[in-house]
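A.B. asks: For reference, the structures are reproduced in the following blocks.
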Structure P
Amino acid sequence: MSKIIAIANQKGGVGKTTTAINLSVGLALNGKKVLVIDADAQGSLTASLGLGEPNEMKYTLANIMVDVTEEKNIGKNGILTSDEGVDVVPANLNISSLEVQLVNVIGRESILKQYVSSFGNEYDYIIIDCSPSLGIITVNALACADSVLIPVQAAYLPIKGLQDLISTIGKVKRQLNPTLDFEGILITMVDNRTNYAKDIIKMLHDEYGQHIRIFDTVIPRSVRQEESSADGRSIYEYAKKSKVAQSYEAFVKEII
């Protein structure tokens with residue numbers, strides 16, 4: 001069966017989309033067949049994988065979810081393939097209107113699960129890049145996932161916001177997805193030169209380490225990573241020998 005990982009954090013700017021891209025491409029480089037679902041209205045993952053301007057796309061995740069509710073035969077319609085060998089369900093601003101469109105739909109929390117289950121064992125991994133919110137689309141992602149990966153910036157406020165996300169995951173587990181588990185916490189955007197970063201990492205281990213796996217790999221802050229996203233490529237393609245590329249390679253090995 002495919003392993004489905006939702007990458008979630010209601011705090012923006014913590015490296016969530018960057019992690020989704022580099023995890024997905026890293027898995028593909030290790031011979032895995034990967035589908036990544038862009039579930040964020042900003043379409044950052046879609047653009048950062050070089051697939052074009054999201055808001056010019058006619059068929060995206062928003063259309064797919066509506067078609068699922070109308071019991072249409074979707075198949076692989078709308079799935080694009082990036083130059084780096086990853087299949088992608090793109091997203092754009094149309095996702096923003098889904099909250100209203102789905103309000104009266106029975107079983108609206110499980111629409112994405114219906115869609116994902118249609119692929120059977122076709123993919124080794126399905127990665128879902130969630131929006132920085134805890135709305136209905138993120139709940140859909142959690143309802144169909146096997147596990148949740150939480151990227152957390154090495155800073156005080158993102159850590160303090162973790163409790164809301166953990167509470168939401170607990171509610172989804174109790175009400176919608178009893179098998180949902182934590183994949184773990186990935187510490188991102190770390191400046192290893194400062195004692196502050198070391199203190200934050202220690203705080204994370206002290207507060208959450210007994211209950212949630214915290215990956216050994218930490219992802220350094222890197223201008224190279226920002227440049228690669230703007231260039232529409234993963235960090236492996238853009239700067240393979242950089243420290244951030246090596247860190248993501250180590251992280252992928254922890255996942256596998």
Structure Q
Amino acid sequence: MERVKIDIQDHIATVSFNRPDKMNALDVEQFKAIIKAGEEVNANPNVRAVVLRGEGRAFCAGLDVSAMGGSNELMDNSLLTRTHGLANTWQQAVWVWRDLQVPVIAAVQGYAYGGGLQIMLAADIKYITPDTKLSIMEMKWGIIPDMSGTQLMYHSVRQDIIKELTYTNRIFSGEEAVKYGFATHLSDDPHVDALSLAKEISEKSPSAIVKAKKLLNAAPYLSPEDGLMQESIEQQHILKKKNQLEAVYASLQKRKGEFDDYRD
């Protein structure tokens with residue numbers, strides 16, 4: 001079985017977690033497949049936007065506890081080992097989407113527990129059904145969220161809410177997720193809405209989109225001095241280049257832009 005499916009059409013990659021019988025829960029093979037899919041999409045300059053979703057009844061129900069016993073190459077590694085730049089392997093299943101050069105739009109339904117919630121957090125924009133069930137579930141198992149979630153939540157969610165939900169592993173709804181800042185938009189059909197937004201993004205200058213995401217990802221970690229300089233550096237890289245000029249011409253001529261593929 002293909003653990004993660006990738007379907008690319010019109011510059012949009014739909015990436016689907018494909019373990020529906022387990023509600024897309026995370027075992028070792030699923031971690032590997034998710035990371036591989038993220039790396040594959042990121043290496044393809046034809047992809048200009050990504051829709052991240054889960055097959056079946058859930059986006060991702062979190063850790064497959066039943067499959068995590070015994071000895072294997074991942075479980076035997078120290079969590080302190082940086083296997084992917086900043087991240088260990090578990091964190092990379094989330095961080096690969098946060099670090100993807102093009103926008104990632106999550107289409108969330110059913111369940112997003114634990115690691116599934118943390119993967120959702122890596123998306124730039126999240127559509128979610130009102131009745132989706134979410135939880136920072138790790139406390140139930142006597143552990144803490146350690147798949148990048150602590151680094152992603154605090155940029156959009158109030159700290160007291162994060163603490164309450166972490167300490168209690170309380171299940172909350174998609175409606176609450178939007179209210180709290182975990183998700184962006186309520187939707188009766190997140191996949192359709194995510195694809196619609198991805199189409200709109202894919203028709204913009206890909207070089208400007210890539211640079212904008214890079215700058216916006218970095219902004220919370222930069223001083224005002226460094227942030228202002230980074231704006232100038234990124235703008236200088238695209239100004240008066242082919243894609244930037246094409247954006248101007250297409251707008252003035254009221255037509256769809258014809259852009260070159262781009263990766264930084």
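A.B. asks: Compare FRET efficiency 1/(1 + (r/R0)^6) of positions 92 and 236 (r between Cβ atoms, R0 = 25 Å, to 0.05) across structures P, Q and report the one with the greatest value.
C.D. replies: Structure P comes out on top.
A.B. asks: Same structure, new question: Quick one: distance in nm of label points 7 Å out along Cα→Cβ at positions 148 and 164 came out at 1.3 when computed from one of P, Q, so which one is it?
C.D. replies: Only one of P, Q returns 1.3 for distance in nm of label points 7 Å out along Cα→Cβ at positions 148 and 164, namely P.
A.B. asks: Taking relative contact order in percent (Cα under 8 Å, 6 or more apart) as the quantity of interest, name the structure among P, Q where it is greatest. Don't jump to the answer; show the numbers that get you there.
C.D. replies: Values: P: 27; Q: 17.
Going through P, Q one by one, relative contact order in percent (Cα under 8 Å, 6 or more apart) peaks for structure P.
A.B. asks: Of the structures labelled P, Q, one was used to calculate mean projected area of the Cα convex hull in nm², giving 12.7. Name it.
C.D. replies: Matching structure: P.
A.B. asks: Follow-up question, since we're still on this one. Which one of P, Q has distance in nm of label points 7 Å out along Cα→Cβ at positions 140 and 228, as calculated from the coordinates, equal to 2.9?
C.D. replies: Corresponding structure: P.
Only the coordinates and a few stated rules stand behind these numbers; no lab work does. Predicted model, so just to flag it, every value in this text is computed and none were measured. Cβ atoms are built from the backbone, for glycine too; each structure is taken alone.
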